[in-house]
Structure 1
Amino acid sequence: MKRLAVMLGVLLWASVCGAAVVGSKVDYRHGDVVLEGYLAYDDASKAVRPGVLVVHEWYGLNDHAMQRAQQLAGLGYVAFALDMYGKGVRAADNKEAGALAGKYKGDRALMRARAQAGLDVLRKNSLVDPGRVAAIGYCFGGTTVLELARSGADVAGVVSFHGGLDSPPAQAPPAIRARVLVLHGADDPLVPAADIAAFQEEMRRGGVDWQMIYYGGAVHSFTNPRAGNDPGKGVAYHEPSDRRSWQAMKMFFDEIFK
């Protein structure tokens, strides 16, 4: 019931904004693994438009990621919320989520390849301009889109919302072609200062066009209302940072898709 209310709320929002947003589940594959993503777009127009890949948090493809896809569709993009784990594979609790996400954090080549599989679905959509594609991600998804950029993927830009910033030192030097925007809670206790410093040095060393915005009062998961409202736990929703980070993303897209 809660999930239905969320989706109906987004559809109402899209209607008020004048968009005829439609969404549907999409089965696709990565090797032998069947995946189930979520595609959203405004079907009032048949015009080709930019595409945005959405990568979910560590629990798997859920309402949060699908809602963001709907919102992006309302802004005029084709959005595809990919599935990193497999059709029907969703975490029931933090322990399961940690195990699922850990598989990919420990195998960055697999993380990159699984993200690329979702990117391929988006890019092949007939409504998408393949030369104007970006990727956004939340928490685990933020880590994933940064890895996608490090792989040299042909995307105009990536946006990490409260994502992990670590990258295994054994990896080959990144070949980032995308512009990078990192939106980070200034009080996030889950991302070590050493990871932030190493990430920034990596961006400088690679000559990347990058930005990093800090949000005061925000901890991890600041865009997700389901994170609760107790920052003392290290994860909490923070409405001002949610709103401001979304605006920052929109400005970033205006620049890279102009």
Structure 2
Amino acid sequence: MSMKSAATLGLIGLLVGASAALAEVRTQTFDYKQGDTVLEGFIAWDDAKTGKQPGVVVFPQWTGPSDHERGAAVDLAKLGYVAMVADVYGKGIHPPAPKESGVEMGKYMSNRPLLRARVKAAYDRLLQDPHVDASRMATIGYCFGGAAVMELGRQGADVKAIVSFHGALSNPTPADAKNIKAHVLVLHGADDPAVPPKEVDAFKAEMKDAGTDLQFVAYSGTVHSFTIASAGNDNSKGSAYNPLSAKRSWAAMRDFLEETVGH
């Protein structure tokens, strides 16, 4: 290699390094409301990006917002999205699993209008963010959050992509699926006892009857909570982290979002 070529490559390297140094993911915690209930949101974005970016609302598992969802939001920001972790239960409510979280989640699974109101409040809050392109909105959810993202679609929100990670798929009003405008990606553990085959079959029928664009991926040897490292690694307990399925599902989500809303 000539000295001139080496110098040119060196200059390119410096420029790339300088550009990377300018990029920084910013985060902020803030309050928002649904009715009289105060909720706590978390938002992440790359302040090096110019112009408006696609928005992604992230819905948490049954214990409420945690480092798992906040980490996902930061990773989404690194990919070029403005990501907001939503709060369904209310500020400061973080029920431990399984008993307390099961009771709290049950309040919303048995009261879908209330769940829809909390879901819509988060969606509307992210729409207001000055960094967000309101025409390119998506949502992802984990476990209980998987039920939440579907309820956003079922109420007709103008969201382009819905992604459920090991999410609850039951729905007492399947006819509402006709309101879904989004493309839907479900990332499921094939051996998940929390979402049995009967529930899966009913969900697929619901999507088919509504004419929804559905991609359904079932990971073999995988149970509930497969993206959550704190779930342990014992499949016999019904919930367990599966690093391969977690990696594959994140890649599937990334490709899906790029296809539907870009970045």
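Quick note: the coordinates plus some simple rules give every number you see, no bench work behind them. A quick note: this is a predicted structure, and the numbers were derived from the prediction, not measured.
Work out which structure the value 16.9, 49 belongs to, where Rg and Dmax of the Cα atoms in Å was derived from one of 1, 2. Kindly include the intermediate steps, with their values, before the conclusion.
Details: 1: 16.9, 49; 2: 19.5, 71.
Derived from the structure labelled 1.
Work out Rg/Rh (Cα atoms, Kirkwood Rh), for residues 146-185 alone for each of structures 1, 2, then name the structure with the largest result.
Details: 1: 0.96; 2: 0.92.
That would be structure 1.
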